[in-house]
Every structure is written in structure tokens, then in C-alpha cells.
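Values quoted throughout were computed directly from the atomic coordinates according to the rules given, and no laboratory measurement underlies them. Just so it is clear, the structure is predicted and the values come from calculations on it, not from any experiment. Cβ atoms are built from the backbone, for glycine too; each structure is taken alone.
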Structure I
Amino acid sequence: MTNRIADQSPLKAARMAGFLYLIFMVTFASSTFVQSGPIVHGDAAATARNILAHVWLFRIGVISELFSAVFFLLAAWALYELLKPVNKALALLFVLFLLGGVAIECVNSLNHFASQLLLSDADYLKVFRPDQLQALSMFFLNLGYKGGTVAGLFYGIWLFPLGYLVYKSGFLPKILGILLIMDGFCLLACFFQVFLFPGYERMMYPLYPVMFIAEFGLTLWLLIKGVKHQPLDASA
């Protein structure tokens, strides 16, 4: 009976990690779609009109982003529980990197709130002209994009210890570990592109399928297949 419970524990951790990771991906994708929808690049007035026309939808997008960060952190905790028998120190390391990214993302969401508040027609904002408020709103949207890229730096680095542990685990496919490490390099490339080569976004397009396959592949495997067998004890 004890062995049966021990055999089920890693499977439960794997299923929980996959479930939480899937919720994170859905909430993050929906928040990205909703928040980027009103933006008309280079046209602050049109962007402001779009936000005002869909105020509640824009707010829901920001809230969805915050919830996605929470689910991401919970997924990392479940992965820690699953992979700490492989190497507890590295498992803790990827949680710490992810925690840094989540903290930055949550603080960065204030930029998206600010972009909408500047268009709220509050009395204290009447000292600014409408075109100035529109420009400031666009500024905070752009600042939010840059802040998300900074969070992406930590989201890229956490994939290196995670991918290594998946590769070395023996109870998850090695190819998933390789893909996660590749995903980490892709996110780092996106980070450097945004800050060093801002006019070359299209160079990153071929990297997106790798990033999606790596993380969605891990999610599906954990959710459907789980683990092959019980992980080794930490002392082994």
C-alpha cells in the first residue's frame, strides 16, 4: 500500500503541473490578445479610442495577466515537487528565477492600468490636453511591453535548469528537456532583440514555433502521460 501511494505521488505532481501550466498558457494568451488588440502602432489617438471603446475588456485583459502569473508560479511549484528528487538545488533555482519574472510581470501590469487611467477623464487630468493624455497612454503601453520583455529574461533563464532536470530525470522524455533549453535560448534572443535591435522583430518569428512546441509539449505530456515511473529518491 505504501509503495502504491509513493508511485502515485509523482504522477499527481506531474498532472497538477500540467494542469496549472495549461491554465497559465490559456490566461496568458487571452491577456496578450485582449491587451494588444486596441493598439494601433504609431497612432496614439486611435489606440486611445479603441481602449475607451472596450474599457472593461482591456481591464479584464490586465487582470487575466495577473492571474496567469499566479498560475505560472503554482505550476513552477508543482514542477519543483516533481523534479526535486533529481536535483533539489537546481529545482529551487528554477523556481527562484521564475519568481523574479513573476514579480516583474505583476509590477509591470501597473503600466497597463496607467495607460487606461490616463484616458479616464478624471478631474485631476484636465490640466493635460487630450493629445498629451493619448501620448502618455501610448507611452505606458510601450513601457509595459518593455517591462514584459524584462520579465521574459527571467522566464528564459528558468528554462535552463528546468530543461536540464527534465533531460536528466529519466521519467520524462529527454527531447522535452532539449526543447526547453532551446526555448530558453529563444527567449534570451527575443530579449536582446527588443533592447539592442528593436527594428528586427521579424527575425524572431522563426523562434516562436520552437517556444510553443517546447512548453505546450511539456504541458501535454505532464497532463496526459504523466511520468514513466517513480523518480529516484533524492539521496540516490
Structure II
Amino acid sequence: MLSCIAGIVNITGVLAVKVLTTNVTGHFAYFSEELFNKRYGVALEFLLFIGAFLVGAFVSNFLIELVSRRRPQISFAFPMAIEILILFVVGIIGRQALLVYSNGRLIACALLFAMGLQNALVTKVSQSVVRTTHLTGLFTDLGIELSQLFFYRKQFEVKQLSRSISLKLAIIGGFFLGCLSGGYLYQQFALGTLLLAVVLLVFALFYDNILFRFYRLRRRVKSW
């Protein structure tokens, strides 16, 4: 779900403000190009985009560490709640208000901040195994693991590799699905497309609780 959300945010940011909003790799190249061409104002914009993502990651982990000392069971909810709020505000009033005054830069920074929040959250939860906002590392890991299938023959090794490959394919597929659905919806709803991401985030926020209640209800039914 989170990779699908990232795909939606990515394509919405590109179509709305012509800025990649789920990773910062390309922004370093653009920053260097503008610096070389002595367009320092434009170069500063890309530096702000990079900083927004960094600050989002910082705030996400800071909140998790802070809250986990007293309420560890809800520590991960705070970064998600902030991300929901940002995407909701940009989706509702972004184009009418923010875009007019900032030529899209403020929207881009807000979306990059939100993706920094999400990426740090997923990285923390998965212990640096999974990222959901960009695919470079995933494709690298997927290529490595696919090649390992030719050499690892033991049953437990194949099973472990298959599970890891399936996870990465699911994340990649989720991102592509988010990009495709977001691109289609953008034609009708513009920045309002982000509200779909908000709905998915709210569902993801309560997913564990919903799943727990489902299994508890199923046990009760079986006990009858």
C-alpha cells in the first residue's frame, strides 16, 4: 500500500509541478547542472527539495524515537498522521492557494517532506530492508537475488529467496500501479488525486488493528 501511495505522489508531483517528489537522486544532478550554468537561484531550489526530503526523514525518526519511549505501540502512527495531513491539505487547496504564490516549489517541498517521512518510517520498521518511495535499490536487490537462484539449491535457501523476491515484486508492482492509477485520475482531479493516497494511508494506519479484530472474530466463530 505504501509503495502504491508513493507511486501516486510521484506521478502527481510530476504532472502538477514537474518535480520528482519521491526521491532526491535526480535533484543532485539538476542542482549540479544549474550550478555549472550559473543559475544559482534554480540550483537553490533543487537544494531545497533535497533538504525537504532530509527533514522529513529526520522528523519521522525523531518522532518515532520520542514516542516509543512512552507509547511504543503507537510510535509509528505519528509520522503517518503527519503525512496524511500534508497530502490532504495539498490535495484540497494545493493548486488554488499554494501553487499561485510559489510556482509549485512549496507543493514540491511538501510532497518531498511527506515522502521523507514515509521512507524513514518504512526503513525503521523493516530494519533497513525495505524502501517504498523509490525503486533503484529494489531493482538492484532483485537482480542480485534472481541471479542467486542459479546457485542456491537448498530448500530453505530457495524458499527464503522466493519470499524476498516476491516481496520486492509486490513493492515494485505497487509503485507502478500507483503511478498508472494516479496518472489516470490526475486527468480528472488534478492535485485532488492525492486524496486517494490519503484514503490508502488511513487504511494502512489501521490495518493491523483491522487484521487483529478479523482474526479474533474468526476464532470466536470457530469456537462456536
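I, II: which one has P(r) over Cα pairs in 5 Å bins from 0, in percent, for residues 42-145 alone, as calculated, at 2, 12, 18, 16, 13, 10, 8, 7, 6, 4, 2, 1?
Computing P(r) over Cα pairs in 5 Å bins from 0, in percent, for residues 42-145 alone on every structure in I, II gives 2, 12, 18, 16, 13, 10, 8, 7, 6, 4, 2, 1 only for I.
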*Just checking, which of I, II has the largest value of Rg/Rh (Cα atoms, Kirkwood Rh)?*
I
*Entry that produces 0.35 once FRET efficiency 1/(1 + (r/R0)^6) of positions 82 and 114 (r between Cβ atoms, R0 = 35 Å, to 0.05) is calculated, selected from I, II*: I
*asked:* On relative contact order in percent (Cα under 8 Å, 6 or more apart), which of the structures labelled I, II is highest?
replied: II
_So if we calculate distance in nm of label points 7 Å out along Cα→Cβ at positions 170 and 202 for every structure here (I, II), which label has the highest result?_
I
